[in-house]
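Values quoted throughout were computed directly from the atomic coordinates according to the rules given, and no laboratory measurement underlies them. This one's a predicted model, so the numbers in the text were calculated from it and none came from an experiment. Cβ atoms are built from the backbone, for glycine too; each structure is taken alone.
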Structure 1
Amino acid sequence: MVTPYISIVMAVKDTEPYLPDCLDSIIQQTYTNWELIAVNDHSTDRTPEILQAYAQRDSRIRVFHSNRPKLIPTLQIAYQHCRGTLINRMDSDDKMPAYKLTALVEEWEKYGKGTIIAGGTQHFVDKGEVGKGFLRYEEWLNEVARKSTHYEEIYQECVIPSHCWLIHKDDFDKIGAFDPEVYPEDYDLCFRFYRAGLKVVGIDKILHYWRDRSNRISRTWEEYKDNRYFDLKLRYFYELDRDRNRPLVLWGAGKNGKDMAKLLQSYQDDFHWVCDNENKIGKDIYGVKMQHFNIIPEFEKPQLMIVVASPDAKQNIRKQLADWNKKAVTDFWFFL
């Protein structure tokens with residue numbers, strides 16, 4: 001039986017303390033038909049020496065060096081050297097469970113081209129406790145994977161972590177691979193999957209061990225500072241889902257709602273603004289009169305953007321929407 005050849009793409013920068021564990025976890029995969037394309041991004045520690053030592057031990061590990069700093073250019077260089085039929089990405093401070101590639105390939109072979117396989121993650125730290133925010137994100141990601149609701153939830157947060165997918169190279173080329181220099185690159189990639197109409201199949205397995213550390217780039221880079229990513233979300237919303245022939249309703253009057261309202265006005269789009277805060281209902285904010293959310297069923301096939309952050313409030317809103325949508329009142333998306 002011929003098994004697909006997997007190219008694992010990995011950008012590497014200053015991860016000396018974690019890199020051996022990462023590489024060992026890849027070598028220990030039960031699925032053996034893979035290559036690792038590891039590209040050093042101007043590391044200042046012993047990362048290059050560690051990579052070369054492992055490459056000498058295992059010919060499946062191929063090491064290159066980036067001529068342009070930063071993550072996306074490094075991934076682009078790695079992808080140029082890929083020889084595999086299937087593509088996966090890895091982070092050099094994380095670890096794989098030994099069954100990861102086997103689970104991904106077995107599921108992908110049920111569907112073939114046109115399908116992305118995605119799974120669950122589990123955070124870990126060497127000392128102390130994983131941050132509560134990351135644990136909430138992990139719980140949500142794993143629920144999305146269990147239910148395969150990636151596109152339904154895509155405007156909330158990045159629905160597929162950068163290291164937790166498998167795709168055919170032809171499909172990856174079709175959506176531009178790592179070409180766009182847009183951050184966060186993993187979230188932009190999810191939207192490009194969505195735009196291309198590729199099917200995402202989630203599997204209820206932990207496929208990646210994700211290291212939580214204080215100096216991870218999601219915490220230190222300017223590009224990740226505002227993790228709501230409203231600009232990115234709105235750009236794709238107006239390209240893929242916004243129908244200007246239908247009324248747009250913004251639900252949420254807090255800081256998130258106000259920031260989103262300003263962005264919507266920059267798109268020169270009229271919208272209705274609703275909330276449940278009696279102190280704000282009836283007031284004029286940015287030239288828009290705040291209304292009670294009960295007005296939503298009065299609109300003709302509205303599109304609803306929900307920017308409420310509280311988990312309890314979200315749950316209550318979902319119950320209300322479920323009741324309304326028995327009559328197909330609205331289309332809705334959560335943006336947080």
Structure 2
Amino acid sequence: MKAYLLHAYGSPENLLLSEVPKPEPAPGEVLVQIRATSINPYDWHHMRGEPIAARFVPGGFGKRRPTHSILGCDLAGVVEAVGDGVTGFHPGDEAYALVKHGSYAEYACVPEELLALKPRSLSFEEAAAVPMAAATALQAVRDDAKVSSGQRVLVNGASSGVGTFAVQLARAAGAEVTGVCGGRNADLVKGLGAYAVIDYTAEDFTKTARDFDALIDIAGSPRIGAAKRVLRLEGSYVVIGGQAGRWFRPMDHRIAGELVGRFSSQRIVGTDTKIGADSARNLTELARYADDGDLKPVIDRRYDFAELPTAMRYVEAGHASGKVVVTVG
């Protein structure tokens with residue numbers, strides 16, 4: 001099968017399209033023929049091996065070279081075979097998954113606990129845009145901010161991959177949502193259900209926005225103290241991302257927020273996207289939102305498999321509105 005291999009940290013040019021053996025499913029695994037994948041900051045951070053500090057965190061990047069040669073965490077495709085003990089899937093099922101690595105290939109073996117049936121209402125490309133970004137937004141909205149009906153929620157970075165899903169999920173929970181994004185994306189964010197949009201190029205929301213129950217921060221642009229002023233006394237500041245850096249960022253922004261939160265009446269928590277036992281449950285919940293009409297991926301660009309390094313370069317530049325997907329087969 002064809003797969004992109006990464007032998008050394010670096011630019012997208014280090015992703016080499018190669019022929020590798022087709023995997024065989026072990027007990028508890030499902031072999032999926034991948035039809036589409038997508039590009040996430042998670043992927044290019046692993047490609048670059050940055051922030052470098054993450055190389056020294058247990059379970060993080062390899063210290064000198066990549067731990068995993070095939071990157072990619074989102075996939076959607078068709079079940080081709082199942083390993084011993086698999087009961088929930090059968091050949092021919094259309095499925096999607098959030099995996100730690102391995103989706104930049106024509107096939108992948110996926111543990112059953114990471115796999116869910118694909119939303120019926122979405123194409124393979126649309127479904128591949130969901131797992132990492134939407135699961136992160138779901139954990140931020142449902143678990144960390146604990147958004148409920150009638151609350152006021154501010155989403156900073158509302159036109160990003162995670163942000164577009166966060167706006168929709170907070171709206172589906174019954175919240176009044178305000179999005180922060182560039183002016184060119186204002187109509188996009190309003191179309192996702194935002195009550196109001198703040199153009200960050202024309203207005204500093206930390207100086208004007210007040211009395212929100214939750215701030216879900218994907219962009220990571222405000223200082224911690226300024227972000228706290230946006231919230232009510234018992235509000236929640238949920239940090240998801242931040243501006244990338246070679247050595248520590250965005251890790252430092254999240255760590256600083258959690259430290260400040262220990263001495264604040266406001267909850268400050270970082271969203272940690274979990275890939276494990278709850279993954280299939282989260283993907284099944286997201287599929288229900290999609291099939292009920294409450295969740296629709298925003299796709300900025302689509303690329304063919306041969307163009308995957310170009311897609312990675314575009315996402316790394318930070319200008320995508322929504323998600324960038326790659327058709328595999």
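One of 1, 2 was used to compute Rg and Dmax of the Cα atoms in Å, and the answer was 21.8, 70. Which one was it? Attributed to the structure labelled 1. In terms of mean count of other Cβ atoms within 10 Å over residues 116-123, which of structures 1, 2 is highest? Evaluating mean count of other Cβ atoms within 10 Å over residues 116-123 on every structure, the highest lands on 1.
To which of 1, 2 does the computed value 0.05 (FRET efficiency 1/(1 + (r/R0)^6) of positions 84 and 292 (r between Cβ atoms, R0 = 30 Å, to 0.05)) belong? Source structure: 1. Between structures 1, 2, the calculation of relative contact order in percent (Cα under 8 Å, 6 or more apart) yields its largest number for 2. With helix-only ellipticity at 222 nm (-39500 (n - 2.57) for each DSSP H run of 4 or more, over all residues; to 500) derived from the coordinates and found to be -10000, which of 1, 2 does the value describe? It was calculated from structure 1.
Here distance in nm of label points 7 Å out along Cα→Cβ at positions 108 and 204 is compared for structures 1, 2. The highest value is that of 2.
When mean projected area of the Cα convex hull in nm², for residues 156-275 alone is calculated for each of 1, 2, the greatest value falls to 1.
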